[in-house]
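Asks: The following blocks contain the structures, represented as structure tokens.
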Structure 1
Amino acid sequence: MSFLIDSFQSALMLIWALDPELLKIISVSLKVSSSSTLIASLIGIPLGLSIALNEFRGKRLLITILNTLLALPTVVIGLFVYSFITRKGIFGSLDLLYTQKAIIIGQVLLIIPIVTTFAISAVSRIDDRYRKTALTLGADAIRTSYIIVREARFGIVASIIVAFGRVIAEVGVSMMLGGNVKGYTRTMTTAMALEYDKGEFVLGVALGIVLLFLSFLVNVFFNYFQGRTRV
């Protein structure tokens, strides 16, 4: 018990001192997670909107596939992307392996199904009369889509928050595609795994505290937004 208390106290001191290595790891994590969430949102939200508002052959099958991909292990994504960007892969000449770009690519593939599925769910709950009324009043497709997105904004923001939470805490993609390179591709989760393997827990505990704090902030924002949308 004393070991845990000592590690926790040392971790708090490390955070308080703004340790450069700690800050660099946090910076890398936030950079790749924010970038992948933004890209996935720009792809997944319009895709979810399109799927929800249009009827086409195979729609139920497509939604089923997206729901299945929600449980896809991160190591599967890592292995899939690795096979393409390794030196012997199709995109090996781009030298993407063990870079932040590789992590972002893997994370985008990981959370696109999350953003898309949540967007479909959010838009599907909107009364179809909103769309019909907008079209009747002469709104074009873009304006109509904007109105629907505005009405479904809570669910869409929820999809973005859930997606960010998924990538900020994942380890498989970051480890396999980033290589855990110090000062460049080492994220909070991969650093925590490394510290555990080394038997040095102070930095790992400090990163765990920061990760929990970030999760808390995300949930605070989510609850705040939820309250605003219900006013």
Structure 2
Amino acid sequence: MIPETRADEVVGEARWPMAAAVIVLIGLTFLLPEGVQLAWPWLIPAVEGVLLVVLILGDPGEINIRSKRLRVFSMALVSVLVVTTTLWTVRLIGSLIRGDAWTNSARELLVGAGAVWVGSNIAFALLYWDLDSGGAANRAHGLPAYPDLAFPPQMKEEIAPPNWRPRFIDYLYLGFTNATAFSPTDTMPLAPWAKIAMALQSLISLSIIGLVVARAVNVFS
């Protein structure tokens, strides 16, 4: 049984893990091969950087300020990241199917496909982090009785420390395990949006890994 909030104490999480993940994702943009990069390659990273700075200035340190304006900026940033990495995936798959010249280079293939795969996982981790139970600022003020994602400490109260809250590392772990196992591992999606998002991420990961392995066999043979 999922326990209700155990205390009214505000327990915010540090901003820097989430910010570091966004910066890593922005950096991955510049590892993409020409066939995967989007038009105006500097534009989207610039937009992402501006949105991140707004969030840091609006709620620095621990994330605990419940603000509709900051919520809009946070959702905008995550939406841009998820849409961008999904477009990377579409372009990567197109290049692999067409057999573009860059896919004949083992180095470019592994670096480019790896950047897309890692970027997609980070973007989905940020999506889970931003939407679960109303976002990080909302979770800081208490966990609901019925969350969107059920982590083990929420299902078994005896294994959780007092005032436990899921933090970004929990969502990052969820994103990477879902991408490698192609299914939930220790965290269960309860809300419809969570089930759809996890299914979509699994499909994207399976497509990338399957096509890259197939192409790599041709390149190395």
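Asks: Hey, Kirkwood radius over Cα pairs in Å derived from one of 1, 2 reads 18.4; which structure?
Replies: Working: 1: 19.5; 2: 18.4.
The correct label is 2.
Asks: Computing helix-only ellipticity at 222 nm (-39500 (n - 2.57) for each DSSP H run of 4 or more, over all residues; to 500) gives -21000 for which of 1, 2?
Replies: Numbers: 1: -25000; 2: -21000.
This value belongs to structure 2.
Asks: From 1, 2, which structure was Rg and Dmax of the Cα atoms in Å, for residues 101-156 alone = 14.6, 46 calculated on? List each step's numbers first, then the result.
Replies: Numbers: 1: 14.6, 46; 2: 17.8, 53.
Label of the source structure: 1.
Asks: Of the structures labelled 1, 2, which one yields 12.8 when mean count of other Cβ atoms within 10 Å over residues 85-92 is computed from its coordinates? Please list the in-between numbers first.
Replies: On the way: 1: 12.8; 2: 20.4.
Derived from 1, not from the others.
Asks: Next up: Which of 1, 2 yields 31, 20, 12 for semi-axes √(5λ) of the Cα gyration tensor in Å, for residues 13-116 alone, as computed? Please list the in-between numbers first.
Replies: Values: 1: 31, 20, 12; 2: 32, 13, 10.
For semi-axes √(5λ) of the Cα gyration tensor in Å, for residues 13-116 alone, the value 31, 20, 12 is produced by structure 1.
Bear in mind that the values in this text are calculations on the coordinates, not laboratory data. Keep in mind that what you see is a predicted model, and the values were worked out from it rather than measured. Cβ atoms are built from the backbone, for glycine too; each structure is taken alone.
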